[in-house]
Structure 1
């Protein structure tokens, strides 16, 4: 069975492997982060502030990605990001006071969400787009997302280790969580080893990278809409959802890890469905028509008091909500010229990161004053508005593979 599209090159394989490794780390960190911070004595609002710092720092780094790729290529920035990931893990394992942790969160690569919002993302997107033929581009992004979702789901199970270690190895839960941050650092080093093998052409042979030109208007409109989606997603990052489940239903870290394992598996399976659906109805319609039903699940969850029903709604949402990820990434790369792709990846990622950074601190404050799921309700409403606006604005802007074929004569 072919794991990647036929036209994908060796660089694409290395990027997917790197993403898989990082997803394992993101999976357990997104769950143990709130538990770790609560164990250190922080409150829900401070947990939200740390989550916001991680996203703001990622946005700042992402802002210069287009320039960095044009000057240094892809391999060097990926190696630097992997090194920063290792230092981030060591920082969280070593510090226990709020302000040092906040500084590490801002500077580092920690990801409080189930998806990838780090500086790695635009670098890898740009490299993937030039590592495959146009007709396989969406499939490659789907496999990239699939690897991330599956390995992220596996990573969530590691979040149960502190509870197991406390019972069988005699470690304190806090010590076990610090060990997991050490594992996060180790994964960063392994990812760096993988990225070392990326085949980077000589500087004079690289495709010329340029700022946004003819595609500027499309990219700016997409960035504005993506920011709305990202802000609402920031209200629902996995760390804050875990915090809400801890506080509202009193369930353990191991139980939350199990829930997010299955949401991750369903998200991964949905990515496979995104490719044939997109080929049939188009990228924009796939983004919208799969996203809207998942938002209705979000709108319902705050009004449900039964944990079993809440989990069922979270699972149903996960089976639908991620189909827009590979289609969105593919769409952005498709509607710009090849030299503009690094700039387009950066311009669409930075506002997303900045907008999503506002969400955790707002959600943390809302959870500190009420157990009602206000962030879920607000997130569902905003995401639904984004979907409708995207369909109305871009349904007529088609990527090359969706253009009508002209018949000779």
Structure 2
């Protein structure tokens, strides 16, 4: 049985270009990063603390706890090396597990060969020791083992998260071309918005940006909306400890009567979806939803805050002509009606961004899936900039 209080190497992953925001979150939770890469942060933590990382982090993808690191020359050695690992210390014979791998080695002819060989090694070890084997499959319903193999260095992790943490669990109706919740949270962090000023989200779609803003402001963490993680299938896991952590999450919730978040969309269906998602997240009473063209969105005069767009990128043929007009109108709207605010436009089409007609003060790089995106910042001065 595992000791959940034993410290080990932990690697917390995130999307490329998001690691600085993940590092800030990790430090605020009291952890000290030992190394930072493009797609994650290494630190030392216990499995007990991995539970907290899973429950609290908004910008992460997975929390990986290292169990073995060794030299691995080629595919012929996989079965032997993995069968020697004491899997019975981690997994019950009546349990369920899956294997995921990332391999860069010249002996690998097909990506799935590592998964298959590792799975065979695990079940054969159980058969030899106990006369029967645990179930396995490709989904993440049980314990998840993660293998990273580059050249001759192989690292084996427990993926304590299971399904990605980038989905925060409240969005039951995704709507059209939704932004992943972790990316939405990351971009809001990038705006440096604070809850003392309004957050305005025209073209809100399924409401992810507005909902994430409300969750962040009131200290509602992603773990509130999720009840299944891979770590729950580890030998030594305590359901009592997990429920205590969930209760602690509830105790941290703050209510902010002065919080001002406005989300608008011209589509009644989009607003209906956004309201349903906000209800699931428990923040529907904090967001003012408006059905209107973005140019008619209510903009409070004071205090002036953040206004953030996530428009379409024009991925289909023939869309760009119409979107050029929309992007120009966004620029006119920001300039004419949002003076004193900080404006942000998140887009994956830099050609369309030129039609906004405003000079961006800053261009922050992100990935939305495989799309190379920018969060463009506009300081919307009242009068002339010099004044």
- prompt: A value of -9000 was computed for helix-only ellipticity at 222 nm (-39500 (n - 2.57) for each DSSP H run of 4 or more, over all residues; to 500); which of 1, 2 is the source structure?
  reply: 2
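Which of 1, 2 yields 3.6 for distance in nm of label points 7 Å out along Cα→Cβ at positions 85 and 277, as computed?
So the calculation was done on 2.
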field: Test item: relative contact order in percent (Cα under 8 Å, 6 or more apart) calculated as 29, pick one of 1, 2
entry: 1
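Every read-out reported here was derived from the displayed coordinates using simple, explicitly stated rules and does not represent laboratory data. Computed from a prediction, not measured in an experiment: that's the story for all the values here. Cβ atoms are built from the backbone, for glycine too; each structure is taken alone.
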